[in-house]
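Presented below are the structures under discussion, each in the form of C-alpha cells.
Nothing in this text is a laboratory measurement; each read-out follows from the coordinates by a stated rule. Quantities reported herein were computed from a predicted structural model and do not represent experimental measurements. Cβ atoms are built from the backbone, for glycine too; each structure is taken alone.
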Structure I
Amino acid sequence: MIKSMTGFGKATVETAQRIVTIEIRVLNSKQLDLNVRLPAFYREREHELRSSIGSLIQRGKTDCFINYESVGQAGSYSINQDMAEAYYSQLRDLSVKLGVNEPSDYLQIIMRLPEVMHTASNEVPDEEWIKVINGVSEAALAVDAFRIQEGAVLERDFKTRVTKILDLLKEVEVYEGLREQNIREKLRRELSQLTELRIDENRLEQELIYYLEKIDITEEKVRLRKHCDYFFNVLKEQDNQGRKLGFVAQEMGREINTLGSKANQADMQQLVVMMKDELEKIKEQLLNIL
C-alpha cells in the first residue's frame, strides 16, 4: 500500500473557553517543511505541537492553521485595547484613502478581528491543550485517509505502466532474433561485394560472434525484469516507499537506456522509446509518493 504525499485534514474541538478549528494541508516536498499558524496563547507550546505534527505527517510541505472562536463566560476575557485602537486607526486611514464614509459598525468589525479579545490569563489549561493535541491527531488522521485514497489511484497507475514496460520488453524479444539474422546477412552481403578479398570463414564467424556478444541484451532484459518485479514488491510495503521506488525507477532507466544503445534495430528502438515514455510518467508520479 502506498500513500500520496498530498493531503488535507480538518478537526474541531470544543473547550470550556473556545471552539478550536485545526486544518492541516500537505503538498510535495523532499522533507518535512512545517509552517504553523496559531493563536498567541498557544505559542508557548508550539514546540510540542510541531513535534506532534511532524511525527504524524512525516514528510511534505505542511501548513497547520489553528483558529478559534471564543465561548464561555464573558468575565474570562478582556479587550486588548492597544490592538483595537491600532485596528481602528488602520481602518480609518483606509476609509480616507479609498474615499468612503466610515462605517457606523466599526466597533463590531474590530471586535471580530484577531487578538482583540483574549483571556485574562495567558495560561492554557492542561485539559484544553490535551483536546487541542487530540484535534491535531484527528486532523492528521484525516490527512492520512486522504493520502491512502490518492495513493490507491497512483498504485493502480504504477502497476499499469510497469506492466506495459514488461509487455514492451516481450515485443523487443520478437525482433531480437531477426536482428541477429539481419546483421549476419548484411555483413556477408557487403563482404561479397569485395570481389578480390579472400574471406576466412572461421575468422568471419569469430568476428560475428564477438560483435553479436557486444550487442547482446540478455543481461539487460533479465535485470529489467528483476527491477520491475522488485518495484511491484516495494508497492506492497507499508511505509515510506517513495524514495525506494525512486531508486528502483533509476535502475530501470539504466537498463532501458542500455537496451536502446544496443538495439541497432529501428523497431526495437521504437519500443525502447515507448518504455522510456512510460518510465518518465512513473518518475513524475513518484514525486508525489510519501
Structure II
Amino acid sequence: MTTEKHIVRATLIGSTAVLMWGMLALFTTWTGKVPPFQLTAMSFAVAFLLMAAKWIIKGERARDHLRQPAAAWVLGVLGLFGYHFFYFMALRNAPPVEAGLIAYLWPLLIVVFSALLPGERLRWFHVAGALMGLFGTILLVTRGGSIAFDPTHLLGYGAALVCALTWSTYSVLSRKFGSVPTDAVGWFCGATALLAIPCHLAFETTVWPATTGEWIAVAALGLGPVGAAFFTWDHGVKHGDIQVLGAFSYAAPLISTVLLIAFGQGKATPIVAVACLLIVGGALLASKSMLERRSKAVA
C-alpha cells in the first residue's frame, strides 16, 4: 500500500468520527434529564470499557498502553476532558446558540493550525472550504436568524473560545505523538470519566436514567460519539489529511440536524438545504488536493 493510500485510508477512518459526532445530539436527547458532567462520566466510562474489552479479546495487557510519555498524557486528558469542561462552562454562562457557534470554531482552527506542522502547507482551498463549512453551520444553528453577542456573557464566550482552542490544539498536536498508539486513548477516556465526577458533584444534582431506553442511549453515546469516535479521530489526525478532516468536521452539525428532522425533532427548511450545500461543498473544496492526488494514483 502506497503512502498516499495510507493517508486516504486514515482520513476516511478519521471521518467516521465526524459521522458519529453527528449522532451526539440525537442520542443525548434520548438520555432524559441526566446532567452534562454526569453524562460525561458515564459515557466516557463506557468508552474506556469498550477499549478494555478489545484488550481482553486480543489478549493484550492494559498496563502496556498505560505507559505513555507524560506529555502525551497531558495532551490526551486536557484534550478530552478540557474540551467538555469548557464547553459545559460556556453553556452555563452564555446563551447556547452563541456559545455553540464560538465553540464550533475548532474545525477552522484545525485547518489554520495544521499549517504549523512539518510537511503541511496551507492552501487557499483549505481555508475557503473551512469557511464555507463555518457559514453553513451558522445557518444551521441560527436557522437563518441573527446573532446577538451580549457583553454580560463574556465569561461564557471566553469559555467557548477556550473550548475551541483546546480541541483544535489537541487534534493538531496529536500529530506530534504519532508513535503513541490509539489504545492509549482508552486510558485518556478513563481519566476523563474520573475527572468528570468531582465536576458533577460540584455543579450538578445526580439524576439517573429513568427508563431502559435512557440507559441504552447512555451506552450508545459511550460506544459511538463519546467512544469509538475518539479512537478513529486519533488515528485520522495522526496519519491522515488533517486539513481535510478539519473542514469535513462541519458535517457533524449537518448530520445532527438531518437526524433530528428524521426522528421528528426538527423541521426541514430551505435554510437546511443551503447549509447542506455549503458544508458539503466546503468539504469537497478542502479535499481538492487529496482528491487530485488520489485520481493520479488510481490512473
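Suppose distance in nm of label points 7 Å out along Cα→Cβ at positions 90 and 138 works out to 3.1; of I, II, which structure was it derived from? Please report the intermediate quantities before stating the final value.
Values: I: 3.1; II: 1.5.
Derived from the structure labelled I.
Which one of I, II has log10 I(q)/I(0) by the Debye sum over Cα atoms at q = 0.07, 0.10, 0.11 Å⁻¹, as calculated from the coordinates, equal to -0.52, -0.74, -0.81?
Values: I: -0.52, -0.74, -0.81; II: -0.26, -0.54, -0.66.
Source structure for this number: I.
Ranked by distance in nm of label points 7 Å out along Cα→Cβ at positions 42 and 274, structures I, II are led by I, which has the greatest value. If distance in nm of label points 7 Å out along Cα→Cβ at positions 106 and 170 computes to 0.6, which of I, II did it come from? Derived from the structure labelled II. Here FRET efficiency 1/(1 + (r/R0)^6) of positions 98 and 234 (r between Cβ atoms, R0 = 35 Å, to 0.05) was calculated and came to 0.70; which of the structures I, II was it taken from? Comparing all candidates, it corresponds to II. Among candidates I, II, the computation of distance in nm of label points 7 Å out along Cα→Cβ at positions 178 and 258 that gave 3.2 used structure II. When relative contact order in percent (Cα under 8 Å, 6 or more apart) is worked out for each of I, II, structure II gives the greatest result. Using semi-axes √(5λ) of the Cα gyration tensor in Å, for residues 130-249 alone as the calculated read-out, with 26, 25, 17 as its value, let me know the right label among I, II. Answer for the origin of the read-out: II.
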